[in-house]
Structure 1
Amino acid sequence: MAHQSLYRTHRPATFADVVGQEQVTKPLAEAARSKTIGHAYLFAGSRGLGKTSVARIFAREIGCGENDLYEIDAASNNSVEDIRALTEGVYTLPFSSPYKVYILDEVHMLSKGAWNAFLKTLEEPPAHAVFILATTELEKVPETVQSRCQVFEFKKPTRAVAAKMVVAVAKKEGYTLAPDAAELIALLGDGSYRDALSILQKTLGGRTSKQLSREIVEEVTGAPKQEQVHALISALAAGERGKALAAIEKTAKAGADMKLYLELVLEALRTTLLIRYAPDLREELEQELGTDEFAALEKFANPNVGLTMSHITHATMLAFLTAAERIRYAPIPALPLELAVLELYQGE
């Protein structure tokens, strides 16, 4: 029997369980409490942020039972005929609930004709009907539809919020996730709770040890190794152009995703500068990164520890930010990083 995905197992069951979407959950909870229920809601935001989960919670909170909850995938049910079938059913009374709730996922996929067929019902639905439209592409939803809905936009989680979430889920599953491992999973999740939990599930698969390190996450996901990032940061801190280029070349030959490698390098550069220039953040950064990673970056930041002078400055950060703009179009993925190094050491 297949195991249920972590995203489904740990799907929020109440508004209190929803992480990082207070701008959505608070007004919806208040509407349910005060019984000021609108007839149409539009949930917008990128994938894996919990739009459908929140829609289900809201349906429950307003007293909608399972028999009166309808979930429709608008990506595959997007024709005029599909919408006409839906709107005809809307006018029948609920089985046992005060409301019939219709959740339409990926609603931007409806055809122009389907939108036109839906508009009249959306404007003047029966009192017992509540529509919750969900979309990852708000700009594709007609203005005439948006104006008839209460629009709620879901935010991508910050790295810290996503990392905290995967640590909590790992703990519920009986595992201890190292802080730097959680940070890497949050980074790889790219602002999606669902994707972060999928990566966590992949990491947990078949593990006998209950301690999960960053190295395990790297091994499972194929993410560039921490020592590859440190090799480049160390060379930059020491002002050694040749070693910096060699570090990039070695990483590229290992088959690493160079875009992800660059993102990890930028993270390390940023943290190095924060350690040097924002001492008030030291405790917070050490907690986020873990003791070992913090100690390594502290060495690169501090001119009095291990190095006579750290060459990492705002110019270093700027050079690699420029590389990030170039890398998606580069025919050779390592080239933007190499150019960043060469530009830092012009004339040497």
Structure 2
Amino acid sequence: MPKITFPRMGESYRAFKMLLNDMGNEVVVPSRPGKHTLNLGVKYAPEFACFPLKILLGTYLETAQAGADTIITTGGVGPCRAGLYAQLHHKILQDLGYEMKMIVFEPPRLHPLNFIHNIRALNKARLSIRSIIAHIKRAWRKVKALDNVEKLSHVIRPREITRRSTTRVYRQALNWIDEAYTINQIEEAEASALTALNKIPQDPTREVLKVGIVGEIYVLLEPASNLEIEETLGNLGVEVERSMFLTGWTRDNAWKETTEGITVKDAAAPYIPELLGGHGRDSIGNTVLYARRGFDGVIQLAPFTCIPEIVARTILPRVSREHNIPFLTFFLDEQTGKAGMTTRLEAFVDLLRRRKQIPQII
């Protein structure tokens, strides 16, 4: 039986692990990317490859050393190097002596036959079509629960009275959802998690800032790649709203473009009327929408050398002027340090507080 692994992007691995096990596969769950992961990726990846490529290469090498022989990943469309990740990773792994099979899922909305072929290849348990659909729905429900609980944690954290209480409850809630199996159990775990978060003592009089986070999907979804920026901002008294969650991205790419996706595209049209590749257009469109909703600021997260986000960064000053919303950009790579990031965040938050005349949280 093949041993399967996949990229780790936030907490979604909990649902993918369940689905692949249900389909009769042995899963090698990728560890949370750490210093060793990044060192491996940096060592063997091209020097100017973008940050996610390096982290994913390190992840694949770690899982290969743990016995994985098959990788499930996604492809891509448009002028972005992410669509070539699978081929480049496969070549590097081969050169290092790892004969890893790559199963690449292209966007099902554009490549339905690719999706069907890959699902058949992963169906080691020889499940019926009806059973496969039921398992996919259950995994989807778990992803939705994980996203919903994370969203609420971003609202509660800046208002908590006891520092880090939200983080402690959130981590416990993740385990509840992870252990849930049936749809009813998942829904009960989600409800318990939301209740537990809402019970955290909060200061209802505290004035908090609202900041939107935009950028490339991997550095948005994987906290290890962005040095837990959302938690840091929450501890600084900032309610963050991330422009992208896995559920929204999947809906736009798996079935049909959502109203939300079309709205982002329309908002970006005066600045970027065509597909830029990656999520550059989304970064601009979401910044415009955050400004219209009265957010206090926007933070762009971009992998170093990511062309779509570099283009978006050159347009953001104009968006900032025309929509009166401050922004801050982080280009992330293996040289980025948490201390330096925290210092810049503190300065940005202080600027936003002065602008809004909100006293600093002590």
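Just so it is clear, none of the values below were taken in a lab; they were calculated from the coordinates. This is a predicted model, so every value here is computed, not measured. Cβ atoms are built from the backbone, for glycine too; each structure is taken alone.
Thinking of 1, 2, which structure, once Rg and Dmax of the Cα atoms in Å is computed, gives back 24.9, 79? The value was obtained from structure 1. Can you spot which of 1, 2 the value 60 was calculated from, given it is percent of Cα pairs over 13 Å apart, for residues 149-220 alone? Structure of origin is 1.
Once distance in nm of label points 7 Å out along Cα→Cβ at positions 61 and 197 is calculated for every structure in 1, 2, which label goes with the largest value? Largest one: structure 2. With distance in nm of label points 7 Å out along Cα→Cβ at positions 189 and 205 computed over the structures 1, 2, the top value is the one for 2, the highest of the group.
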